[in-house]
1. Of structures 1, 2, which gives -13500 when helix-only ellipticity at 222 nm (-39500 (n - 2.57) for each DSSP H run of 4 or more, over all residues; to 500) is computed from the coordinates?
2. Computing distance in nm of label points 7 Å out along Cα→Cβ at positions 104 and 304 gives 3.7 for which of 1, 2?
3. If distance in nm of label points 7 Å out along Cα→Cβ at positions 512 and 536 comes out at 2.4 when worked out from the coordinates, which of 1, 2 was used?
4. Taking mean count of other Cβ atoms within 10 Å over residues 408-415 as the quantity of interest, name the structure among 1, 2 where it is greatest.
5. Rank structures 1, 2 by percent of Cα pairs over 32 Å apart and report only the one at the top, that is, the highest.
6. Determine which structure produced the value 0.65 for FRET efficiency 1/(1 + (r/R0)^6) of positions 592 and 632 (r between Cβ atoms, R0 = 35 Å, to 0.05), calculated from the coordinates; the candidates are 1, 2.
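What follows is calculated from the coordinates using simple rules that are stated; it is not laboratory data. Because the structure is predicted, anything quoted here is derived from the model rather than measured. Cβ atoms are built from the backbone, for glycine too; each structure is taken alone.
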Structure 1
Amino acid sequence: MSQRIQDILLQKAAENFVGRQQERELLRQSIENDGPIVSFIHGIGGIGKSSLLNMFAEEIRERGIPVILLDCREIEPTTKGFLGALEQATGQVLNTTAEAGQRLCDLGDRVVLILDSYDVFRLMDTWMRQEFIPALTDNIRVLMAGREPPVSAWQIRPGWESLFQCIHLESLNDLEAQALLAAAGLPDHLIKRVNRFSRGHPLALKLAAAAISERPDLRLRDVTSQKIIPHLTQLYLEDVPDRITREALEATSVVRRVTQSLLRVLLPKSAPQDVYERLATLPFVSRGSDGLIIHDTIRQVIADNLNAADPSRYRTYRYLAYRQYRKELQSISPDDIWRYTADLLYMIEEPVIREAFFPSDMQPYAVEIAHPEDWTAIDAITRKHEGPESVRLTEEMWRKIPGAFRAIRDQEGKLGGYYIVFDPKVLPEQDFLFDPIMKNWWQHLKDNPIPEGQRVLFLRRWLGDAEGELPSPVQAAAWLDVKGDYIRMRSVLRRVYCTAINAEIYGPVLVRLGFQIVPEAVVKLNQSSYQTAVLDFGPKLMLGWLDGHVRAALDVEEEILDYESKEIVVDGERIGLTPLEFGVMAYLYDNEGKAVSRTALLNHVWGHNYEGGSNVVDVRVRGLRKKLGSLASSIETVAGVGYRFRNYLN
């Protein structure tokens, strides 16, 4: 029976796996009848979490146990996205959590669901803990892996104690590290030297082995633990045997995932399929369903080095990747939009925005829908930080929209704060008039209406027990959690309203996120002025907002050609194109900087069966230049050949 190459690679990796005997035994125990339902593996980047999961998956498959292994980096962090990934993996349509649980149950007497790179799925953690896993049957085991430890709610919430285990991966011991180096083909006389330098870190051991195999006389200078990976990555790159692979690593260090279509534009002189396969063989590159993934620790080192050594080439690679994303976005299916959303988020180097969606630090708080018994603590926090009028308004909101309250719990499960967020369509407008702040928001919506079908969010208040509305881990947990609403509503969410007394404290952050203060919406309560800030994503909603931030990061103007509307943008004005004009413009645009023959344009735009003269191309180019106005010189004439497009804006 034939096998996929990916399955063969995983099997080989499992066969060559060394060490981790204690952790492997804990995982084996988890699939016993009295074993924990959920196992959470955590450890620093490159410590071997994915390798351990892949090895264990192969081991239990050989015992006849079905395994569903999902990479969370490839899944939209929404209920719909997760169920869609399970649907694809299990081969059955899944519309609800209950259907997903039943499908997994039906796969066998014991079924294992593995969620790798769980860190990027943090927005879904509460849903996983409160809804998805409780809906599973007890023949299913769930293994998760991420860099940060799990939030404490997994271990302290009543009932979870015997159902959950946490496994912390640390560096390999000397014997395990030596076995790994031996399996990598390193001779005995080099093994101890390499291990002493690498300190048992699996990724460092693999990089060192790869570098030493090329240069046995290589001297590994002693560096701190934090600098081992950057130092080894630099050594490895210096000794990459072929120019194509080295250049490909530098070019793809600026993107989240590597695809052949990206390689085609980043490295136009190389064959994309050949480059793709070269990268796939590297020890720190893994294959995913949507492309190759370079280990993020190494990817960041390569990107930083490239930016420092050749900032112009670094910016060029980023711009070319962005152009390709923009082009591909015009023809992808709705199910693929999340991948491109994540790609654009990765390209935004503004830490405020990237951290808002994918925080790099551990989140000590868990956020969930508030329970009725939380009201006493919510009321106490409100009275501690707010005046009588605000207390009364909060009581009224709890009575009318209790589902809008989200509890923020600390590591002991105690309520550390709360916030209030909801779609105002849940109630008629008159039901909000009791609150002067939301009354102003409704008026602003009337004065600045949004198109039919688009939605808004009211982020009415956030308060922490210790700091109130001031910046704090509680406030950060609230702002991270609401990004889940952004993503779930990204196809319809147009605007977000929020309020704060000390808005000036958040001023720099609000500006970078795109919020604007609405001066006429200030409300006096308890002798304090509550200011309103509004984030309007614009007519293209969240994707358009992200696109604007990427353009700002790349310091490029708005693209001249809008593929979706088939218009050109000149000096802020949109000008429509005929189908033939769009075809000519798009082909020139996609081949920016290259001389394009009239024959190539005829074949691509008019088709191979066209039998007329080539002067029709010149007619369309004259029409385009007229519409381009001040940018007419962007289309250059190449004597004896045809035309060339140069984007002078960028």
Structure 2
Amino acid sequence: MKTILSAVLFAAVLLPSAAQLRTNGYSIWTEQRVAGGLSSVSGWFALESFPTDTAALLGIRDRQGRHVAVCVDRFGRLLLGSRQGYRPLAGSVNCFSWLHVVIDMDGHDVLLNGRSLQATAWEELSQHDSLTIRAGKDFTSRRGWGYDLNVINGLIDGVKANREPVEAVILHADVGRRLQQKPRLAVPESHFDYAFSRPRYHLLPAANWTNETHGLLYFNGRYHIFNQKNASNILLRQINWGHFSSPDLVHWTEEVPALKPSEPYDRDGIWSGHAVIDGNGIPAIIYTGGAMPHSIGLAFPLDSLLTCWRKYEHNPVIADRPQAYSRTDMRDPYVFRHQDSWYMIVGFGIDSPGTPHGTLLLYQSADLKRWQYVGLLFEGNPQRDHSGRFWEMPVFLRMGKKWILSVNRVPERGLPARTQYWTGQFRHEKFMPDNALPQNLEVVNRLLSPSVCTTPEGRTIAIAIIPDEISPSANRENGWAHLYSIPRQWTFNGRKICQQPYDGLQSLRTDSHYFKQTALSQPLVISKQGWQKEIVATFNPKGKEAFGITLCKNPDASEFTRIYFDQRSHELVIDQTHASLRQGIPNTVRKDAYRVAPGRPLELRLYVDGSVVEGFINGEDAFTTRIFTASEHSTQAELFASGPLTTASATVYDLMPAPVRTNF
């Protein structure tokens, strides 16, 4: 992500919209030195999100370091900043609206949208020498995790150094008219280095940080899914509930966030949860309040498009964990209906001496508003099942005659996060597993935290996070972190969850190229160009020959990734030891057990989209990986085998982009 310090916005007149500067919340702002003798400074601003830490919309500083700045904190409250610290101003701001700010040097006042904020007097600035005007970043220094934390995320326009009366400044800015206009806060491609690796038909936010999805549901003819979103930085901080909607699970629109931190119980973040439709047909959000101790909150929509929500006035509906337990970090509620009652499970862990383990708290309610603690739904045994000491993002749903319980174990030393699930029965408010040992949702561990819903046609659809797992510096270059899977259809065959790509993705196919069955005595090149592909390869393996596909190979073979089935060790291997020449990209090998059925063809279906690859084996098993190449030309794909006997055929589809629109 390029840092931009611009001086082009300072002019004698309001610049046209083409000159607007789109900031990103951590590295883009603007400043310029001007001659003294000013009556005021002014400018237009529009925020997409509140800053990670207190940031300045507009400020001015003299050569002695005295300064005054109009600042906004992480809750949208306005503050007056100076060398003495911050003092509250009489007002707050909203995101997604134009704001006109004037610092009146003559009158020692601050005006927002033409109205005085009744600022208290500030330290006099010397105007005998030049002054520095800065827009978008505070004059103080506050950094964390390699980022500036006091930068706004939004638009800056028409910053001016004025020598005319403040009434003339407001008139010439045409404040009343522009306040009626909607700012366009779309993020330009110039914010992304390595833009070719940014997916084009997968679901992901406009920029910056995201983690888990939650609350996938269908309402009033549209699908909705929510996500953990920090639009202000590439950090797990200042978490809002982002919101996307779609008519078909393929073409998505990013809406304004559904919820943001505002109350004592959620001031440290609107953390993960669930969304359901109650017995009266009204959607409801159930979420984790991120302040300690963690709590559970409830919210209801104010419109049929689900773009505006209100927090339930009697939140939190669960104020704390059961008092019998010492941990205070319960989180990630999941709500389901069973036999005329609502039930909620919440991720938790028990710190028992010697055997800390994950578990799920179970609550019951008649109306989603009043909850009673029932007990523990189920407990793990990490010494036997490797399920870890704390569980996140649970899913509990019925498929056929079985109940599926899915959890994320949290990472700990030597044990990465992973989505695991059990099958079994729900009896007497307890989960009874068929087997003590869970199954893995993916063959090779990458994808996490599925959000699941039932379509109007009765199909079970899941969308999950696919983490980047690259260095912070590489994320900063990219300008974003993490994305979501294509929609996957789940079915249950009596033993396990079977995963297939959602068939609506076929609408993205354009050109196709077929390669007839060929012996793989040498690699078979099936694609040379393009970052958006669907590849369907059918292998006829022979003996113990390894076989698979090479992806993202550049012309001099200095970058490539190999995905193959090792029939001697009975493993699926993702070999990325030569995947990238970029700094901060782990070049590693991941593998896990997978047994190829002898004497049978194997179908491997891959969805390649920039830096993400999702794979499906025989319409049952799935895996995911990420490939962040340095070269835009690392696009060749080829089938291979370790011996001359294995044969393969393939169809390669070019896929058109399905870009996520922004409704802001």
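1. 1
2. Label of the originating structure: 1.
3. Attributed to the structure labelled 1.
4. Looking at the calculated values, the largest one is 1.
5. 1
6. 2
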